[in-house]
Structure formats: C-alpha cells, structure tokens
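Each in structure tokens, the structures are laid out below.
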Structure I
Amino acid sequence: MDENAYPVSFSVDYPDRDLDRVSTGFRIFTVIPIAIVLAAIGGYTSTWGESDQATTIAIGGTGLLFLPPLLMILFRQKYPRWWFDWNLELLRFTNRVGIYLALMDDRYPSTDEHQSVRLDFPYPDAREGLNRWLPLVKWFLAIPHYVVLFFLWIGAVFAVIGAWFAILFTGRYPRGIFDYVEGVVRWHNRVIGYTFILVTDQYPPFRLRP
C-alpha cells in the first residue's frame, strides 16, 4: 500500500462500454425510487398535536452518525465498531446512488452490493490513533475544503451535463470528464471521513487524484 495514500480511499470502475442511452436520458426520473429509499434511511421526525399533548413519530433511520462517535471519542476514547460499520455501509450506498445520478454507471444502485464503486477506510484505534479533542474543531479546520468543494461541485454539475449529451450521442462517458467527477467525489468523501464520521485525524489533501 502507498504510504502517502489517504486513509479514505475511493474509486469508480470506468465503464469502457456503451452505456444505456434510454436510462441515461431519463436518469433524473429513474433515480427517484432509490433516492426515496436513501432519504428514508436518513430519517424523518414529525410532531403532532398541541405542545402539552404532542406525539412525536420517527420514520426511517438516523443517517450518518456524527455526534455519538464524537462523544465516545471525546469521553471514552472509543469508536464502537457497529457505528463504524453503519457509517461505512451507508456512505457506500449513498455513493452508489450519487454515481448512478452522475451517469457514471447505468446499473441500478444496489442497497448492499458494491457494484462499480469502491469506498473504504480502516477501522480507527480511537485511543492510540485519534486525538480525543480534535473532533471538536475538525468542522472548522475543514472550512478551506468546503470553499474549494463548492466550486468543484459547480464544475462537476456542468461536467455531468456534458457527459449526458455525450452518452446520448455516442453511448460513451468521456474519460476526462469521468476522471474529474470521480476526483470531486473522492475529495468530498475524504472531507466527510475526516470531518463528520471522524475515522481519521489526517488532514485531507487538496487533490482530485488518489
């Protein structure tokens, strides 16, 4: 393994074949069912009735776990394994849906199979490998990344629009556009791993490549 590689690794298999032009043309609609499933995992909470007799109903899951791991790292120097596994698998699923929406794969996103998307990060040793105080300020330290990603994502939106036309006319996803969008998603996942799911203290690099 490359010693300079960032702990959060991400890649997508390039589809070196003709992609489905019909599903590509209507991707904004075909993604809706799986997007609803993903949103349900994120959870929904609603309160009914007057304040003194209110009933709260929670539907779905909880989304990525941020505050619970933060508190456990801070006070116990521990990252429960099942919280780690939940965050990893949910982030993988989220990426499969995102890659499908970005036209980088024409296979419908699976809820459990990895398909063409490879996302991984090692289980952290919270006591020896993570600074217990750093999670309190990671969101602040990552502000430069938020700014850069804002502009990178604008570029990615236009890149996907260009890829949409290319696939409709040629059946192929231009490799240069593919690599750029993959790089933006990779950068985004590194920031998520560092800032929100807290699996590494290594500051994310400012680069699109692995």
Structure II
Amino acid sequence: MCIPFIRNHQYNFIKKQSEILLQTIRTVADQKIVQALRGDSESKIIGLFPNATEEQKKLLEPISVLQTVHDFDQYLFALKPYLMEFPTVTPKQIQKLFPKNKKLRMPDLATIDHRFVTYLGWNDIGTNKLFILYPMDGQIVGLEGRFTPTNRKNYCFLCNRYEELALFTAITKKRPINATSDYYKAVGNYLCMDSQECNKNIRDTTALEKFIHHVMS
C-alpha cells in the first residue's frame, strides 16, 4: 500500500536534482565530481524528509545510482503514487474563506490534479483579483489581493523561475492600536501570472509561508 508523503514542491525539488545530476553525468568526464554530486543529491533529497521511514528512504535513495534518461524517468514515475494531494475543498468552504466576496469566482476544481498543487491560485479577471489557498498549521488559509500584470518577465518570488509576472498586493489584517478607521497596510510581491505553471516549478514554500504570515498576522 502506497502511503503518500511527498508534497508537490518536494517532488519538484527531486525532479530538479535529477535534471542536474543527469546533465552532469552526460557532460562531466571526471567521475569524482559525478560521484560527489550523486552523494550530494541523495543527501539533499533525504534531507527534505527528516521523519522518513526506512521504507521511504529506500524509495528515495536510488537517485545516487541512476545512469540513463530511462533510469531517471522510472525513478520519478515510481515516486508519483506517493504524492500527497492538496486538501479537498468545496465551493462552500472556499466561500467561507472569503465571506465579503459575495460574487466570488470559483476555480474549476474538477479539472485540477491535486497531486501537483502546492497552493491553489486563480484569477478573477473581472475584478483584477488573485485568490490563493494554502494548507498551513492544520487548516486551509485564504489570501485575496489585487493582481496587476507587469507585461514583462522576471523571477517569481515563489518559484524563482523567469516567467511572466504580476504584482500581487494584499491588505494585512493586523491593525495598530489607535489606528484610524481608514487605516490599511498592503504587502506585495511579484509572482507568476499563471499559478498552474508556478506550481510546476515551486520547490520551496518558505517565501509563500512568510508572505502569508505578513498578511494574516
């Protein structure tokens, strides 16, 4: 029985390490360098799962002995049954996360492969809003903010890939003592125009979780 334990961003990290290692095997003649990278790749991947069981470690460790494109493809394919799905959410649950938005445009949940989702993001073009759902501290949190296309490429603060970006700006929930009724503070950053593509590339959730903390606390 396959018990899922790999999150999407961790799978993306493993894929990236596989690409780097395969490229090194193909282009570097010095086997000492190749072997060093093999050990480093295995160490980094195992390090993603500090509480991994021996069975899980055995599933991950073959990265250090792979040789061919077929080997790497099979390795990644064998990990897919162990991918953890993004928590199931219903339209009603989503609406509760954004109670002030009575005409909330819902994502098409039926078309989403939840195995490959780190955060669930979707745009409402009519209102220039971006909505983000993310599981944190045992519950789903929701962010809503203004979504302003930049019409240029640069590095996304979430996935660190060079993509078409938009400025995402959200109003923080925390208010200083004695703040006036019209007080607000917004925090923003540049992220991928396409959340689906961002999810294919994201390999670390630190930036996302830090941003959420800034908005929610």
Structure III
Amino acid sequence: MSNGAGQGTITMAAGAANCEHPCDQGIVQSIGVFLDTIVICTLTGFVVVMAHLWNTSSSEVWFAMDRLPKFLASAAELTPGTALNAVVTFLITFCFCLFAFTCLVGMISFSEIAANRISTKKSFINFIRILGLVITAFGILCSLAGLDLGNMWAISDLGNILIVFANIPLLYLGARYVFKATAHYKRQDGTDFTGKVIGTECEYWDHKDSE
C-alpha cells in the first residue's frame, strides 16, 4: 500500500493545491502514482522474488515475520555476510520510518481537509486534530507493546476495498469531464478554465475566473 491510487484519498491533497489549471495538478498526481506503483512497488517485488526465501528451509520463519522484517530478511539474503548488508538494512529501515511518518502527516492532513467540508468551526477542527493524534499514539503504543493488530489491519483493508468499489462507478461517471478538461489543457489557447469548459458547475474555478 505505497499510495492511495484508486482509493480517492489522494484527491484531497490535489484539491487543496494552488494551480492555474486542474490538469496541472493531475499531471503531478499521475507522476506520484507512477513512481509509487511502477517504480517502488516493482523494485520491492524484485527483492522479494530474487531472495526466494519462501521456498527454503527457513520459509516458515520468513512467513511468520511482519512486513518490514520480512523485506529486510529478503534484502539480507541478497547481500549475505558483507558490509553492504548493514548499510542496506539501515537505508531500508530509515526509508520505512520516513514512509510511516509522511503517511501519518498525510492522513491527519486529509482528515482535516475532509473535516472542513463538514464544518469550519474551530472547535470541530481541533477535535479532529486531537482525534488523529490519539489514534496515532494508540497505534504507536500497540506496536511498541508488541500487540497483534492483525484484526485491525483486516478492518482497515476492508474499508479501503469498499472505498475503491465506491470510486469505480464515480470514475466512469466523471471520465467525460476529465477528457474535456484534458482537451482544453492541451489546446493552450489562452482561455481560463471554468465550468463551461467541461459542461458543469465548478464553484472554485468559476469564482477564480470572475476575479
């Protein structure tokens, strides 16, 4: 789960961006999906496949490991008994920590962006912020205590799957607007983007054009 492609969550970050045309941010988001899904996930899969630990005498131990230890064991198998092993292990662990931190910051930011669509009252927004910090602290403490969060991961995965299924028909319904916006972006005829370009009301872009 290197990114939120297909879930619709990343659109909250894209929608908060300041750009001259919606396709500007769309291109940025597509680059993010390419790097995360095609590059990072593919390279991760290559490491696991080349290590081939699931078909060895220690396969049971490998399958019992958590995500990060399982990947670290695969990386160690490719650099056995060399000084490079310690360097690779450190780099992978460091990157994993950065990934976890940026995910936490991103999800808390997304929740605040979504909360502002419900109410802009300061008390409500502060409640959402505190709730995010409490949930984050709970997850960290459970991890430090070594508690099994398998059921929580299963509930989270189920929620993500339901979000994807809800987004699929919306993607088909909104595709025609995307095609029209893209055609306008490619023309570069100097006209501003408004709701008229795609044939529907776009409050933000219509208001921006009137200014």
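A short reminder: the numbers here are calculations on the coordinates, not readings from a lab. Only a predicted model underlies this, so the values are computations on that prediction, with no experimental measurement involved. Cβ atoms are built from the backbone, for glycine too; each structure is taken alone.
Please state which of the structures I, II, III yields -24500 when helix-only ellipticity at 222 nm (-39500 (n - 2.57) for each DSSP H run of 4 or more, over all residues; to 500) is computed from it.
III
Thinking of I, II, III, which structure, once mean projected area of the Cα convex hull in nm² is computed, gives back 14.3?
The read-out was computed on structure I.
From which structure (I, II, III) was Cα extents along the principal axes in Å, for residues 79-198 alone calculated, if the value obtained is 54, 33, 16?
Traced to structure I.
Work out distance in nm of label points 7 Å out along Cα→Cβ at positions 127 and 159 for each of structures I, II, III, then name the structure with the largest result.
By distance in nm of label points 7 Å out along Cα→Cβ at positions 127 and 159, the leading structure of I, II, III is I.
Hey, distance in nm of label points 7 Å out along Cα→Cβ at positions 15 and 71 derived from one of I, II, III reads 2.2; which structure?
II
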